[in-house]
Structures are given as C-alpha cells and as structure tokens.
Structure 1
C-alpha cells in the first residue's frame, strides 16, 4: 500500500470513529478536518457529510486570504515528537472546532456540530483534540496494521473526554497540585447511577471536595476516619444517598471515602454529581459539564429542544411580543410534562378566531399569563387530548381531539398522538402543534410537516483517495471521486 493511501486510510478511520463516538455522546453528529502535513503543503479538506457547507466564505477568509493560520513554521515546539501545540475553536456558527500543530502534521483543524442542548462544549473539544493527536501519531508511524485502531479509540472516548476536560479545567483554575483523582470519581458516578435501591433509582447530591478544603464544609455529621464508607462500594454509597434525597443536604466525599453529610455552600474546588432518578448531571465548581444516564455520559442538558418552535413563531403572523410570551408559556408546560414523564399535545392557534375543535370547551378562555392559571394548564395537559392555546395567550379548551386525512410523513411507530397532530396541521392554517411524548423528544409540527425531524446521516463506507486541496474544494462543482475502502 502506498504512503498516500495509508495516510488517507488514517484520516478516514479517525474521522469515522470521531463521528460515531460523538453521535452517541451528543446525538447524530458529523465531522470534518482540514490539514496540511508539511509547512509548504496546501491545506486539504476531508468533509464526507458536508458539515462545512455554508461556511465557505469564512474558511476562505481564514485560510486563503491570510497566512496567520500557519503561525511560525520554525516553532521549536513543532520539532518535539509527541508534543501538540493546540489551536483554538474558530467560532464558526453552529460548529465546534479544535486542532493543533505537531511534529508529524504541521496543521490540522477538526470540526463537528455544536448541538443547541449541550451542557458544555469542553468534553467535545477534548475529543477533537485527541483526534488530532491520534492522526499525528499514525502519520508519524505509517504502520497500516494500526490505522484502524484510532476509530475504536474515538468511538469509546466519552469518559476520557469528560475526564480530560475536568482535569484541564481544575489545573487551570486551582493549580496542578489538586488531589482529586477524576477516573475513580467518574467510575463511581456511573456505577451508582446503575444501582437501584428497593427498585428506585438514586436521587440526591454527591459532592467530591478537594481534601485540603474539607474544613470549609459545614458538616451535619462526619464519619470517623477508620469507619468511612469507601467510594468503591457503590451499593453502600447508594444507600447513603437516601439521607440526602429530596433535600438541600449533600453527601460529601474526598475522592476516596464518604466523609459525612454537609449542608450550605460547598468549597469552590468541587465536583458535584446530582442524581435525579434515571439520570443526573455532573458539575465542576457549579458549572455543568455533562449529563449521565444508564451508566453512560452524554452532552445533553436533557431540556426540551424548542428551537424549531421559536423559529416557527418568529415566521408566523403573530407579533414579536406575542411570540415571545407564547414561547414562554409553551416552554413551561413542555418542561413540566417532560419532567413528569407524561405525554401531551399543545395546539397553538394563531388565527384571529380560534378553530372549532371537538373537546372540552370553557365558558370563558383562561389567561395563561397568570401564574396560577398556567399551573392549572400544566395539570390539564395530563388529560387525554390537546390543549388549545390562542394568539390571545388564553387557553380555549382542553382534551381536544385532533383528526384529519392521512398525509405523507406519518410514522406508525410514533403512535396516535403524533400522527393525529400531523394530520390536523395539514388541514388547518396558522396552526402549530407541539407533541410531547413520554419517551421521545418533543415534536413541533406545522402544515403537515414535522419541523423537528432529525436527519439521520448515512454512515460513510468510503474515503477520498486523496482529500482535495482547499482551493479545489472551495471551487468544486461536484463531489470528488471516491475510492471504496
């Protein structure tokens, strides 16, 4: 196998593993890379799923109109094998980017989607940074037997990405002499999250505090050194969480053992795992890092994604003030339904005169700008049928039945609530329907189309024999020829 083919295989395997790993961590994700192997080489582009489409003007400005990206080709750091000189996020809209310059590859920049519901982009940046490191390693060794290893490393990199981000942040914020070991903490969080107690999943906060600042914790009870429960005993820690469940108390750990039960403000140097039943959140110094569920880490905030609803309201006939208030009302009802894990449907009727719908009518519409009546609407959303909310910000009915003729785009796997809403919006103008499923993401529909439909990117089983130079890629009229792997 030629040297160029071997290196193309490296790029293909690294990018495929990165894409697959990030898709499990953040939802369907694409990836792309720009790289120049030597200072005199042109930048090459590998973007098999068109992630960079629409960003061509900015890429042209950054890389063709200027040579600043090249930095100093004589930088001594680039002559040290195994050392990576990091390159920061380029701040392209909707993208996360990270890369670096190394001894074996002069420049590389990796890209992926910036999903709107991410707790933090930090772990994803560490993921991209590791992809850059692995590609540099394989270019340096040029051993075809190991070209596929990077794919499998990056597919399962979630825990390591979270650990790398937390460690880098702690080193930056608190110095290099912190004693908390991150891997045992993450292992414990995953283990405890999978451990039920009498059929119930864990709830409550477990706070890992730097041992040197434990004296700042306001302890309600403290265990003697010789009798402290070990963090490795997940079952025991799970039982102790019962003492802090549904309260402001916290279980306090020094990274190895449970020290006691505390209250009030915790020291700044801390990692907090908040268990919320079947899922939870990980924080560093009070700032979100990621969520976890079923023993795996994810980037999601687990909040309903209503970006498409916001856009639909913006494009509707309603004025901006009404759109803002409608969005706030719907967001609160959707959030309540999601947390309570019950399905519901909301009809946003933007007509001057609300559509007549079969259901429970009200003698007088209810003003949802009043907090007590909004709380009532949240409870009424549990009743079978849909809430009808008008452009006047009033509730006009509940338990409304949606019907209509069959339309394209129906999905039998989504059930009657979803498909009925799809049919209803196809037959009525100025109507938006929001469907909250007890076990699926929120769906927003208008005109018989699901606006929140997720595009499932096709996995690619092919690689570009030689990724095109940036100038050729920017002037392309059609996709480059591919060679089957």
Structure 2
C-alpha cells in the first residue's frame, strides 16, 4: 500500500530519515507538503518557502515522485489524502515548536484510531532534546555544559544519501504553488531578497562548501565583523531543512582533518550549531518561553512601550548608525549579521525599554531564517530574561560596539548610504562631527539623517533602574 512522506521543515532529499524510511518499504510514495494556515509565516519566510518548495518539487519530480501541495489545516487535509491514496502509513520528521508538537501528537492519535500508522524521525537535530541530560537526568539550563555533553556524543551518524529514484503515486492532484501567492506582487518588495539568496538544497550544499573551502579558517575572528564575508549564512537553509546539522557536522569535521590549521575556526562554527541545538532543547523543555520570560521575575519588568520609538527602530532611523545599518540590512535582504542582531536587540529592550516580544515578532516577519526557538531564545538572552543570559545588567553601547566591530564603517556605509562620505572618526557618532565636516559629507542632521532618538547614557541609567526594581521585588 502507498506511503505518504509529509515534508515540513525538512525540504531536502539527502539525510532525510523520513524519506529514507519510506523508500525502504519498497512501496509507492506520495511526497506531501501542507501549507498549514494555522502556522505562523512572516512575509520573508513565505518568500523563501516558495523557492524552497519549487526546488524540492523539481528534484522529487526528476526522481519519479511529484510533490503534492495542499493548503489548509493538517488535521483535515492529511486524513482526507490518506483515504484518497489508500495509504497505510505516514512518515515525517519531527518538529519541536510547541504548537507543532501538540498538532503531531493529536494527529498520531487520530490516525491510529483509523488504523493508519504515523512514524516520526529526527531529521532536524544532532540529538533529541530529551537525549542530552545533566548528571541528575534533567535538562540543561546553561549552554557551555550542554555543548560539552552534546559534543561528547560525536561522531554522529553519517548523513543519509539522497535516493536516486522514487516510486511515485500517479493521479493525485496538487495545488498550484503560484496560486498560494507566497511571493509579493503589489508591491514587489522582494528584490533585495532575490539578489541575496537562492533557496534550495543544492544552494545550501554549495554555500556550505564555499564556507568550508574559503572562510572557516578565519571564522573565529571574522564572525563578529559585519562588514566582511566571514560567516556561513546557512541559517535560512537550516531553518527550512534544506541541509541538516549532521551534514554540516560531517563536512566541517572532514574539513578540519583535511586542513588542521582550520580547526579553531571549525570548532567555533560547530559551537554555533550547538547553540541552535540548545535553543531547541530549551523550547522543548520550557515551551512557555515562546511568550513568557524564562526567568519569572522578568514578568514584572517595567517596560515602557513607545510606538514612535518602535517604528524608528524598525525603519532604521534611530540615529545610531550601527543599529540603523542592521535594521536596514534586515529589511533589504531578510537577514542580519548575528553580532548586529545582538546590538539592535539590546538597543530595543534596554535603550528603549520596549518588550522583547515586539522585537521577536518583527524579526519573525522580516527574517528569512525566522526560527522560533533561535529567535525567542536569542531575544530573551539579550533581554536578560532567558537561559544562560549574560549578566542581566549588560547593556550594549551602540557607538562602541560599532567602533569595535565595524571600525572602518564598511557595513554602515553599505546600508546607511547617507553617511557614506563621513570619515571614520565620526561614522559611528555623526552628531559629534563639526558642521563643516557634515556639510562636506552632504549630511544635514535631523533632515538627511536623524539625531539619536535617545541619549544612550541616560537610557542606560533608566534601564539599570528598571532592572534594579525587579531585583528588589
């Protein structure tokens, strides 16, 4: 009897345990993707999803099993398609977001009642969240011991090869991907995304190879410099499952053995893969952290919402060049350098005292790598309310952070072109530049570029007072 492979956040053929298990049955395969309207997809994620499904559909079609698309609630569509195809079993790879876990548990139960088996696999993580435990048998709350425990499990299972041929199921009608309108048309705001990215499994593999061949040796130092090409930029490919952590680990480990001088960079890179694992570990064990502070005392934090400040932050018009560059990179490309993500997040929650949820939601609408676990854990880390957060009173200075990590202003000049002619002495603090210097650079503060919307020194004192108030309570 036919089997269904339900693709979700695993839009690839290689190292796909659910697909491999389906192939091993020898039965006809119906590859399925459901655009579940109950799920949350931001605009940038929808743009990426279209390209990723297009690429996946092409590869599946070449191998003899066309991808079937359905739009709606999985709880309604999956049973109907099972009945239509007379399928006996459904295979899928696990998701770890709270809503996905609840959905999948309910589906497994309902399918079992009707005599259909659902088999799930780990296709997204190096280790399941329940497998990495402390000595007491509980979940980790701090990253470093978690990372040591995870890394000690290496070597991980070798990645599975992509199937060369599939036995497809004929005569199952699919939705037309174009009719889902995942890509913007009126207006078409995705030009920057098209210039920066190409979704799909092949591009993910090519990006990994480029990083390991040319960049990884310098990664430990270059990863913090937004003005240079120093990171892998694999995060959206990982989020949509176009590449797996096992593939990344195996390739990085091989690169380290082939070029021992790159080992420091490789280990620094794999540690970041470990951080992604940690955030999924957290969201699995503490699902409430999606919406609530992981540290309960932060539920009483005296946030000070200001809509004008939030809009200025979103548009990259705060008057702090490194913050504005990051927010404009995000809007233009659907991506932001990780160091700058920390800077802009600190500015929102500590300089402006705006709740981290507003920042997390904006990121989830505008990022092509809008991973719920990574995003929410990252925002809480910066806010001080999350697991393994640095001392909660740490408040990034946007000027000194810019001077340290974008010393020559290359990143700022790229994304804040109105400051491009300002010299390095003032590129991070244009309000201190003499009038003649500003005029020579074509800058009129308050007109062509804004004055700072808050004074950082005063904002820092306000944030410290707010943090002190919850400590006392």
Structure 3
C-alpha cells in the first residue's frame, strides 16, 4: 500500500466538491470531498436543474433505484427554479429523522463520492465534522455504498466512528452517543442508523475505508488510538493556522489585541509523541510549500494536508465572483484572515476571510434577520417534560433564550449554515427579497495562492497547485 503525500483538505460546504476531489485524485494524491451539509447541497443542485446531468448519472448507479428516483424527483426542477424563488429545504436533522431525510442524506453522499471516483483509478476521501453528529451515520453509509477510500473526521473526538465503519461493512445497524444538555446521569441518547430497516437486505459486503482523525494534540492522538471503538488508521495533525474550524486554545480562552484567540506553549503539538504511535500521520496548517512538505517528511509524516490553495482553484465550489475578489485582495496586499472566536455556533474558533459584502462585515451581519432553517449546528437540550429541544446561538434571540440558552452566547454568532452555502452559489432567497450573504474561510497562509497569481494567471487549476508543490517525481507517492 502507498499513502498519498498530499491530502487535499475537505473544506467548507461544497468547496471541496466532487470536481475538485476528482482532479486531485487523478494527479495521484488524495482528493477529498467535504461531507458537510451534502444533503442540502444535493437538493439545491437538483433545484437548479442538474443541467449537465451529473447528479442524474450518479443516482442511476445507486443500488436501490426506487429510493434514488424518489429522492431525485422530490427536488429536481427541469430547467431550474426561478431566480426569485426560494430553495425548498428538507426537514432539519433530529434524533428521530423522517425517512425522506435519511434517504436524501444517503443518496446525496453516494452521488458525491460516485462522481469523485468515476473514470479513474485514484482514491478519494470524504471529510465530516464530529460536531455535526446527526447526519453523520447516514452520510457515512452513503459514502461507503459508493466505495469511499478514506473517512476523515475532526472538530471533536470521534472515538465511536471506527466501529461504525466496521458494522456498515456488513450493513449492520450502528449507533453513536448523542450529547444532550441538561441530561441526567441515567440518560443515554444515541443516534441510530439501520441500513436494513431503511433499504432491506441483499447487498454484498462493503469495503471498510481507512479512518483518519483530525487532531491538534498528541494527547488526543494517544486517546483515540487506545480508546476508540475500532481501528484508527492514522491522523491529520492540524495546527491553528489552518482554515475553517480550529481547535480552541487549551485552558481559558484569551484574546489578543485584534480579538483573536491566543495560542501558547500548551498548544504546541508534540509530533514525536504522535510519530511514536506507529500510525501514519499528515501535517496540516501552512504546509503549502515544497520545503514544508520535505520538512514534514523528515519529521516522519506520511505527507501533508493542504487546503487553502485548493480552495481557490478553478475546480473548487467557491463562486467565481468571490474567488476574483479574494485574488484582488491578495494581489493588492490587503488580504486578511481573522480567527473569529465567536462566529461559529459550535464555540470553536473559525477562520474568516474578510471580504466586502460578506457577513464578515459588521453592517452586513447586523442587517441580516436571524433565522435558523437548516439547523446543522444546533445542539440538543432536555426540556422540563423530558423531551428534546434544539437550539443554536445564531437563531433568533428570543427562541434561543426560551430554550435555556444564555444571552452571552448570542453575541457575534453567525449563521454558518446559510453563509457557507451562499459562498458556493446556493444562497437562499427569502420571500422578503433578501438574499443570504456569504462567508468565506481560508487558512492564514496565502503565499502559494499569491505565487500562482503572480506568475500571470487570472486563475489556476488543482493540477497547477500539485505541480508547484511536487517538483520532484519521488513526491508523487510515499511508501506505507
């Protein structure tokens, strides 16, 4: 077996789409899909008309055709919806989702993986967030149905996922614990997904994908290797300069003069301890440089994970207008990436590329009426009657407070669900006429993007990124 030297990051919502993952995989590295919100991304693409027929082609290969056709027909609009019409949303995920939502989630993940792997012999991965637990089991099963090679998961401690992969190989029911605020010591809430209950029997066993956990400390790596429910195959070691969600600083949160989290000695990663575990690992966070790749290999890493340069390449899902605005900022020396400690409803710091017209601007943020209609980042709370309610600090203030939320949690919280979808051309149009504004994320190191642009390009491809990162033939693959 050979490990890829370059893992392309699974970024944002639809940024790391099947087109990007496929392009990277065809170059001999690991292309990775973002599995975040894929059910909504799939449904909205269908409502835009699936003009090139890619989604139709993918669902035609789904093993349960009656289910696939039902999902396709539920959202497909021939010719696409009117620009002034809102997107139709599925119901929000909960501990007891309806059948339609589960079918959509499985089919959407299958389709994205199928398209990423179609027509070549390279491998593909999918990235999920532990923080977004409710759709994860159905999502993973859909990805495995399509033959995904790697499952990569961060933003939490995914100890139970290895066993989930083992059980899905034989289409067995799997479950993971579900955290609920105000739950009692005797409460045991679990997310359960049973493939046979949803689809019936009759399929041959699936291949188990490799499982890589995204970590930010040797302590977490040691814990995952020793205490996970099954085999962890490796780690992505992510530093706080990476884009998207970052691990919070260890200890009490302190901010610098700019209002960003302060990281100190406790947050330094002991790579030697991780290496001593004997599992392959990839370094992540500002490794978009041939010299840094060489450095990672000398440290004992199998390679690196790189996101930001791929995020703005032609194949990525970010809308072209925002890519060009980012390029203008970079070339003018005005690019700023802010580690916002409050933006994400998860409570994790979140990297925001500051751009005009996006919700990173205070006036744009303030002008938006709060609404929570997607709910991926909600948390559950046990109410006084023993039932569950779901709350998000980016939802309307009154709703949040009536569900025992604390007022201090409301300040600065942004609706990442709608903002990230807007960044890939899937902005919701409200009946009031308001069009959701985007939020763009990136890592702090933009030097490779700048280098590519200063070579005279108005844009660049995923292959251009790999070429500039892999000047030597022996950097194509690393031996296991």
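Here the criterion is percent of Cα pairs over 37 Å apart, and among 1, 2, 3 the highest value is seen for 1. Given a computed value of 0.10 for FRET efficiency 1/(1 + (r/R0)^6) of positions 128 and 352 (r between Cβ atoms, R0 = 35 Å, to 0.05), which structure among 1, 2, 3 does it belong to? Answer by label: 1.
Of the structures labelled 1, 2, 3, which one yields 14.8 when mean count of other Cβ atoms within 10 Å over residues 104-111 is computed from its coordinates?
Derived from the structure labelled 2.
Laboratory data are not the source of any read-out in this text; all were calculated from the coordinates shown. This structure is a prediction, so every number in the text was calculated from the model and none was measured. Cβ atoms are built from the backbone, for glycine too; each structure is taken alone.
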